[in-house]
Structure 1
Amino acid sequence: MRKLLVVVDMQNDFIDGALGTAEALAIVENVKAKIREYDQKDIFVTMDTHAPDYLSTQEGRNLPVEHCIKGTEGWQLRSDIAELLPKAKVYEKPTFGSTRLAEDIAKIAAEEDIEIELIGLCTDICVVSNALLLKATMPEVPISVDPACCAGVTPESHEAALKTMQMCQIMQK
């Protein structure tokens, strides 16, 4: 069975930038170790990507902190993680989940047996959104998340997102 890894939004703004947290910093080494376990052709990366008018969007009005503005340092993947991903397929996404990612992985699933593992930031927003999109698109594909390679906005919301995913048959590694 082919094993795919989805690395969600390991960008500077979520690690130690505008929306960074101690919990996000704490998972960096775990994320790097996990990436090393996978073949580069089986790694998919998402990047939260906003335009300079972010604050005028619905998301920006609800989360009025400029972050991941395309082309800025905060938008970039953390450099020590990016260097481990030279051949990964990258999906820029303007919102929490990537429908294009789900569609592309579904094409692979139509051709061969796969399982999917998700890691990254933030467990309670973009990780859970992508996990649920993938599960809705491919209900028979085993999908998991590694809690040691994820961090939420708060430890409590991280745990709540893990529970939500578990209830939707997205298992923990």
Structure 2
Amino acid sequence: MNGSTGNKASGASESPDRGEVFLSLSMAQRMLPLVQRIVEDMRASQQVIDKLRPEQARLERQRRQLAWPERQRRYQLSEELSNAEKTLENSLEEMQTLSVSLLDPEIGRVGFPTLVNDRRAFFSWRPGEEGVQSWHFAGESVCRPIPNSWLRELAMAGKR
């Protein structure tokens, strides 16, 4: 894989010198179904939060004049928002446990940490993509397609 983590020792996913986790392309592909579900949960929670916050803010501003049904709705909104925020927080913690980074919360792009030519990089995926199809160096936003040579190496490793 021309400097990617595919040249690491078989099964090694953690760099012993710095304690950072670096994933191979095959590991990122295997993790993707779980990461997809986590991202779906995160996006659903964020949509709930975005939908309910304006109503909560309006009811909070009017809290002294609210009749019981509106007051009750205010309490209900507070609970729903708290649950959605907790789900979002749990999802972020789960991503962190997997060593996967949320690179763009707006679209749900995630990065699987790796090394390319001894530089920190990410294999990248976002909702709507069938698999991990791109990568980029850490600190850069331009995604590059995964080279065919890396994909061939991945396919050959799968046949062993």
Structure 3
Amino acid sequence: MSKKSSAKHPDRTTGMDIGISDKDRAVIAKGLSHLLADTYTLYLTTHNFHWNVKGPMFNSLHTMFMAQYTELWNAVDPIAERIRSLGHVAPGSYAQFGKLSSLPDAPSEPPKAMDMVRVLAQGHEAVARTARGLFPLVEGASDEPTADILVQRLTVHEQAAWMLRAMLEE
């Protein structure tokens, strides 16, 4: 039995004992809530840009943005379900996401196409920073399932940011 296991002392309110302390589960769930909010905010911005992009690169950007928002949409459920697996409630309102996200909301007036690319590159970098910031917590708690989600998210966000930045080079 690991040191982190609380088999003799399950969570008093839920009876939960997955081998991660109540305190660690709460801190990790809070961090994942920020990651969920960042992911959802980037999803909304990307979908907004998909709808509103125009100019000579319309076709390629419209297609790229669709692939990116689809990937982001598919990412929110595993993050939210991990929060639930840790015994906490996943945030799910615009108000909660606005408070938790490190990303600004999508601009009300759509920017020019290359400015959209810049905003999205910065957004992917921000989500990567949020995910990376959770690693010390999950490693300290031996929370491998959350670490797996973080590795997957980092891979996606770092690659997307690289591809978007490459479009901005002269």
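A short reminder: the numbers here are calculations on the coordinates, not readings from a lab. These numbers were taken from a predicted model, which means no experiment stands behind them. Cβ atoms are built from the backbone, for glycine too; each structure is taken alone.
Source structure of the calculated read-out (helix-only ellipticity at 222 nm (-39500 (n - 2.57) for each DSSP H run of 4 or more, over all residues; to 500), -17500) within 1, 2, 3: 2. With mean count of other Cβ atoms within 10 Å over residues 62-69 coming out at 17.6, pick the structure among 1, 2, 3 it was computed from. Of the structures listed, the value fits 3. If Kirkwood radius over Cα pairs in Å is computed to be 17.0, which of 1, 2, 3 is the source? Going label by label, the one that fits is 3.
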